[in-house]
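No value in this document is a laboratory result; all are computed from the given coordinates. Not measured: the values here are computed from a predicted model. Cβ atoms are built from the backbone, for glycine too; each structure is taken alone.
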Structure I
Amino acid sequence: MATIWVLCCWSFDSFAQQAKDHLLPSDGYFTSFAHERAYYPRVREVLCAGLTDTPVAQVVVLPSFTPEYVLSLEERAAKYYLTYRICETSVWASLQDKSQPPVSVKTTTVELNPPAAQAVASAVAQAISQTHYPEPSTSRSLGFDGTTYDFSHFQLGVGLQGGQTWSPRAGTKMSDLVALVTTLQKITAVPTDAQLQTTLIQQAQKLLIRLTKG
């Protein structure tokens, strides 16, 4: 049950977010609830250690009942590399039970073709550029389980930017954004599957059009 509170502390406004269909600002240390303040830094320490601080695109995924993971896309020497890192056990569970061993992670890095990488980067950047708080509402709807997707990308001259979404409703632009995450996961398992990378490009281009049209 404790894991639920990690995710739903800001999801009171999840319906408002879905109605507007945009990312919300990412939680920060000073805007988190007290019970979260050890969790988020620990997730970053476990999952993001050694990853670039200037990702083309990155998403940290925090499910309610399964281990956390990250997908990070970076450019090195005109090539694009996708790293998938998943915890062997839940970071949240390890914080609740101090007798558990340190959380270990499994890491896979594959090369992504430039058209696919650039399409993903454009879609994620556009989604993040539209991040904003929802309008105040007197109607509060609490989500009891789900998954938080925290997206980020580095923009030269601006720095690292980000936004998050919580279990978006099917058919929304944010569900299309999360679909990119699913395809990226599949690619890390079978990086030589050219059709998967083509599918990724098509998904990203479709999302970019939806985001650009508003």
Structure II
Amino acid sequence: MKMLKGHWQLILITVVVFALWRTPVVFPLKILVIFLHELSHGLAAVFTGGSIEAISLSVQEGGHAITRGGNGFIILSAGYLGSLVLGVILLLIALRTHADRATLGLFGVITLLVTALYIRDGFPLIFCTLTGLAMLATAWFLNRPINDLVLRVIGLTSMIYVPFDIFDDTIARSGLRSDAYMLAEQFGGPTLFWGGLWLVISLTVIAFSVRHAFGRDSNL
């Protein structure tokens, strides 16, 4: 009962996202999480001495990041886990700080910069441009509680989507040419091993966040 009373808003958001999971309402959030996934690949390349060549997203809820150089193991591992960490960070900023407007505005600027520098395909170009502008408009014109809510929804959706996507891409469909499949090709081990490892790590991160990082009361 204490958890329900202290976190009923996060629980409600999670229930609503799950209930609308296969509807057009949640579709933009899924694409945004995929953007975080591909951006995480790119950032891992840059941080390990490589570069980003291109990023793309598809309406079929897929995407790819083309990178050059860097540490291949870290780059391939960064997609799912990186987008999860980014989602947790956005959620914790909403829960633990008053920097909601600045954070959402910065997110919008980063989205527009990545779009201008690395995205060339029609669908992701339109989606990311509109999303970046919407973030900037929300940060500029709307109050902090609205910005806080937006960050909560994005963060929670990432936390929901990542383990589901890991299971679907690397375990349920282990023959799919996923990040885990390519990691197995380059570094050995079965796809199921890498997918299972990522799934365990993602669930551990989520459980730790829920237990230790959210505090006793996360309601607005």
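A value of 0.60 was computed for FRET efficiency 1/(1 + (r/R0)^6) of positions 43 and 195 (r between Cβ atoms, R0 = 35 Å, to 0.05); which of I, II is the source structure? Kindly include the intermediate steps, with their values, before the conclusion.
Working: I: 0.60; II: 0.95.
Derived from I, not from the others.
A value of -23000 for helix-only ellipticity at 222 nm (-39500 (n - 2.57) for each DSSP H run of 4 or more, over all residues; to 500), calculated from one of I, II, originates in structure II. The value 1.5 for distance in nm of label points 7 Å out along Cα→Cβ at positions 51 and 187 was derived from one model only; which of I, II is it? Answer for the origin of the read-out: I.
When you work out distance in nm of label points 7 Å out along Cα→Cβ at positions 155 and 171 for each of the structures I, II, which one comes out largest? Checked I, II; max of distance in nm of label points 7 Å out along Cα→Cβ at positions 155 and 171 sits with I. Taking relative contact order in percent (Cα under 8 Å, 6 or more apart) from the coordinates of each of I, II, which one would give 24? Structure II accounts for this read-out. Name the one structure among I, II that distance in nm of label points 7 Å out along Cα→Cβ at positions 147 and 163 of 2.0 was derived from. Traced to structure I.
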